[in-house]
Structure I
Amino acid sequence: MAMRTPLKTARQLGSAKEGADHFWKQRVTAVANLVLGLFLVWLIASLVGADHATVKAKLANPVIALGLLALIVSGTVHMRLGMQTIIEDYVHKDGSKIVLLMLNTFFAAAIALTSVYAILKLSFGG
């Protein structure tokens, strides 16, 4: 005897209505981080031994800057989702959990904004 309604079966949602969404966001950002991480390794390897002017010129390239920005966004979203899972699983007091989840979001946003600012400043010749 199934306890599911046809609507619940069609939507494939769990009891919290967002578990699958969180799961897929984490997996998609993990794959993006893998690809963008390889891009970062290539970038660093290509700049080994380069002088300051060469590094600035390379980072001013829009393709390089966009790749680094994508890595920052994907990495910070993945970081926030991972820490959210840890907080939800291991913090049992509701008040502490809410505060830590908010701090996690603020921390990830601060890291992302600071990193994006640095890349934009470098890419626009600052």
Structure II
Amino acid sequence: MLYAILCYDSEDVVWAWTKEEEAAAMARLGVVVEKLAKQGRLGPVARLLPTTSATTLRKGRDQLVIDGPFAETKEQLLGFYIVECTDLDQALETAKELAGASGTAGAFEIRPLAVFRPGGPVG
């Protein structure tokens, strides 16, 4: 089953890293990512730009387009990993590895994915 591991942290902190701090964090995460890739379990990985670059479309009878993120919170969605895991336990272990490599703050949200292919089954 595919799982999305969503990465949350304070973008004020992360985007304020020095080039050296950034390189060290990416190197630590790279070890985990390389391991997942070698195991054939790694799907798409994306790092999102800051919420200041976001645009939100509010749904409803009258749709509204606004600048900025959906909600203001202490932590923002910074990016995500898509990984193949046999079950939630393996997804949690993978998230723990990523968390150990990325620092002490923030959170990782783990969600199973239902893949949608137009004209095909969901799953």
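Computed quantities for the displayed model
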item	result
log10 I(q)/I(0) by the Debye sum over Cα atoms at q = 0.09, 0.13, 0.15, 0.16 Å⁻¹ from the coordinates reads -0.40, -0.70, -0.84, -0.90; which among I, II	I
If relative contact order in percent (Cα under 8 Å, 6 or more apart) is computed and equals 30, the structure in I, II	I
Highest-scoring label, criterion being distance in nm of label points 7 Å out along Cα→Cβ at positions 5 and 37, among I, II	I
If helix-only ellipticity at 222 nm (-39500 (n - 2.57) for each DSSP H run of 4 or more, over all residues; to 500) is computed and equals -28000, the structure in I, II	I
Of the structures I, II, the one that 1.00 was derived from, the read-out being FRET efficiency 1/(1 + (r/R0)^6) of positions 29 and 45 (r between Cβ atoms, R0 = 25 Å, to 0.05)	II
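Bear in mind that the values in this text are calculations on the coordinates, not laboratory data. Just so you know, these numbers come straight off a predicted model, no measurement behind them. Cβ atoms are built from the backbone, for glycine too; each structure is taken alone.
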